[in-house]
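So, here's a batch of structures to check.
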Structure 1
Amino acid sequence: MARLDQGVLDLISSWNRFWFTPADSAPLGVIRWLIGGMVIYSHLVWGLDLPAFLGPDGWNSVELVREIQGGQWNQSFWWSVPAEWMQTVHWVCIGILVLFWIGCLTRMTSILAFIIHVSYCQRATLATFGLDQICGILLLYLMLGPAGADYSIDRLWRRFRSHRRRRGAAMSVGNRPPKTAAANLSIRLIQVHYCIIYFFAATGKLQGESWWTGEALWSALANYEYQSADLTWLAWYPEVLQLMTHVTILWELSFAYLIWVPALRPLMLVVGALMHLGIGAFLGMWTFGLAMIFGYVAFLDPETVRSVMESPFRRKTPRSV
C-alpha cells in the first residue's frame, strides 16, 4: 500500500513538474513576433474586400453562415457592426494586432488579438482554412502566457522605468525576465496541442485507402488546382511516391512520442519543417506551412532561442593587443 501511495505521489509530482515548473519566456516572445505578423497579414487580406468577406450580402451572407452553423451561436462582434462602420472597425482591429505584434500592452492586446481573430473566423466561416485554425490555437496560448515578457515594447518600458542602463544593455542576458510557471504552461500547451494535431492527422489519413496503398501524395501533387510546380514526372517513379507517403504517415504518428526524446527532437523538427516547406513550395500553401513551423519554436531550448535573438545586441569584448 505504501508503494502504491508513493507511486501516486511520484506521478502527481511529475505532472506538476511538467506543467508548472517555472520556465523561460523567450520562446513565447519569438512566437508572438512570428505568428503576430502572420495574423496581421491574413487580416489585411480579409480587408481587401470586407463587404465580400464579412458583409451581410457577401460570400458569407448571414443566411448562409447561419445555415452552415446549424443554429449554433458562434460569437463574433462582426454580427453587430453596421455596414458603414466596417472599415473603421477593421482598421482599429489592425491597429490592435500591430500593438500585440510589437508587444505593447501585451497583457491586454493578447486577449483582444484572440477575440479579433476568432470574430473574423466565426463571421467569415467560408473563408477560413488551416492557417486560421493554427493562428487561433497559438494566439490562445500566447494569451494565457507572458507573451510580452521578452522582445517587446512592454519589456523595454519596464526596464526604462525601473532603472537606467548604459547604452546597449537593453537586451543584456543579465537582465532577463524571471522564469514563471505561466510561461511553462503556455509552452507545454503548444507542445501538447501539436502532438495531438499530428497524431489525429495521421489516424485520420489512415481511414482512407490511398494512404495505405501509397497513392495519397500522388493524388495531391497531380491536382492542378493546388500545383505550384509540375511534379507529374513523379508518375514514372511510383516507389518514390509510395515511400514519401508512408514516411509522412510514420512521422506524424511518431511525432507525439519521439519529440520528447531530446536526441531525436532536432530530427523530428527538421523533417516537419521540410514537410511544411514542401507543402508551401509545391502545393502553394505557404502561409499554413509557415504558421505550423512558427509553433516549433515552443520545442526549442530557450537558451538557444536567446542566443540567436540576443547575439546582435551583445557587446563585443575588444581583443587584447
Structure 2
Amino acid sequence: MSNTPDKSRKYLLISPCRNEQDYMRQTLDTVIAQSETPALWVIVDDGSTDDTPEILADYAARHDWIKIVQKPNRGHRAVGPGVVEAFYFGLNSVDMDAFDYLCKLDLDLALPPKYFATLMDRMETEPRLGSCSGKPYFTNDAGRMISEKCGDDMSVGMTKFYRRECFQQIGGFVQEVMWDAIDCHKSRQLGWTVLSWDAPEIRFEHLRPMGSSQKGVLTGRMRHGYGQYYMGSDPLYFTATAIFRMAHPPYVIGGLATFWGYWRSFISRPKKQSDQELAAFIRRYQRLVLRMGKGKAVAKIEAEQAHLWTATYGA
C-alpha cells in the first residue's frame, strides 16, 4: 500500500550512486518506510561494478515509484563535481515542474520514518525556507552516535532537500567542489532562508565510514580547502575555521590539511567561481560571522535580503 502524498507535497528524490552494495539496502528500506512516500525516486547507477544494479532492479520491480537510470561507466567513484553531473543525468530524465520539492539523496544513509514529512511540514510553515535538512551522525567503534558537526546555516550535501522554486531560481547546483555550500549562499543572497536543525525525527545516520583510511580523510580535507578557495572564502575566516577543525578527528592534522589545501590554492591560483557578486556576498557574511557570531550574522543577512523574496513570492 502506497502513502502517495497530495500534489502540494509531491517530492522527487535523485540519488547518484556507484558500488553501494554495502550500504544501499538500508537507505532503500528507510525511504520505503517513510510516512510519506516520494512521488518518484530516480536512482542513477553511475557505472557500478558490484551488485548494485541487481539490488536496484529488485527494488524497482517491487515499487513503481523507483526509477533506475543507467549512466555510462566513468571508471571510478565520482566526488564533488562528478556527483553533481550524475545528479543532473537523473534530473534531466524527468519533468522537474511536476514536483513541489526535490532532494539530492545519497545511498549510504539510514533515515528516520518521518524525515521528509518533517522537512515539508517546516517548509509549509516557513514559506521563505528554500532548502533544509536534518543533521548527520555516524556510529563510532564503541557503538556511540557521533554528530558530524554540520553548521545550522547550511542544508547538508547528502540530503539536499529543496523547494523547487528556490532550486530553479538559484540555477541549481554548480558542477564544482563546494557545490553544497555555494547553493546555500546563493539561496540566501536571493532572499531565501536555508538551515539544518537537530531533532530526533530528522536525525539520520551516515553509514559510510568517514574515509576508509587516514590518507582518504586528509585528501578530502585538502579538497575542502581548495573548495573554500574556489568559493571565494575570506582568508581570515577560513583560517579560523581550520583552527576550529583541529579539535575534531583526525585531531590537529585534519585542520592542518584543510588549511594547506586552501593556502596551496591561494599560492598556485587555480580558477575561482565566476560569480563575483556571490563571492563578495559570501565574504561579507563570513566577516560578519567573525564579528558577531554565526547566528546573528545569518539573521542580519536574511533580514537584509528579505525584500528580494517578498518582491517575487510574498505579499
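Miscellaneous remarks
- Each of 1, 2 could give relative contact order in percent (Cα under 8 Å, 6 or more apart), but the derived value 16 comes from 2.
- Which of 1, 2 yields -14000 [helix-only ellipticity at 222 nm (-39500 (n - 2.57) for each DSSP H run of 4 or more, over all residues; to 500), calculated]: 2
- If distance in nm of label points 7 Å out along Cα→Cβ at positions 15 and 159 is computed and equals 1.3, the structure in 1, 2: 2
- Structure responsible for 64, 62, 58, with Cα extents along the principal axes in Å calculated and labels 1, 2 on offer: 1
- Each of the structures 1, 2 was assessed by volume of the Cα convex hull per residue in Å³, for residues 39-150 alone; the largest value belongs to 2.
- Answer label among 1, 2 for the case where Kirkwood radius over Cα pairs in Å, for residues 175-254 alone, calculated from the coordinates, equals 15.1: 1
- Identity of the structure behind 4.7 (criterion: distance in nm of label points 7 Å out along Cα→Cβ at positions 47 and 295, calculated), options 1, 2: 2
- Among candidates 1, 2, the computation of FRET efficiency 1/(1 + (r/R0)^6) of positions 103 and 207 (r between Cβ atoms, R0 = 25 Å, to 0.05) that gave 0.05 used structure 1.
Read-outs: derived from the displayed coordinates by stated rules, not from any lab. Keep in mind it's a predicted model, so treat the numbers as computed, not measured. Cβ atoms are built from the backbone, for glycine too; each structure is taken alone.
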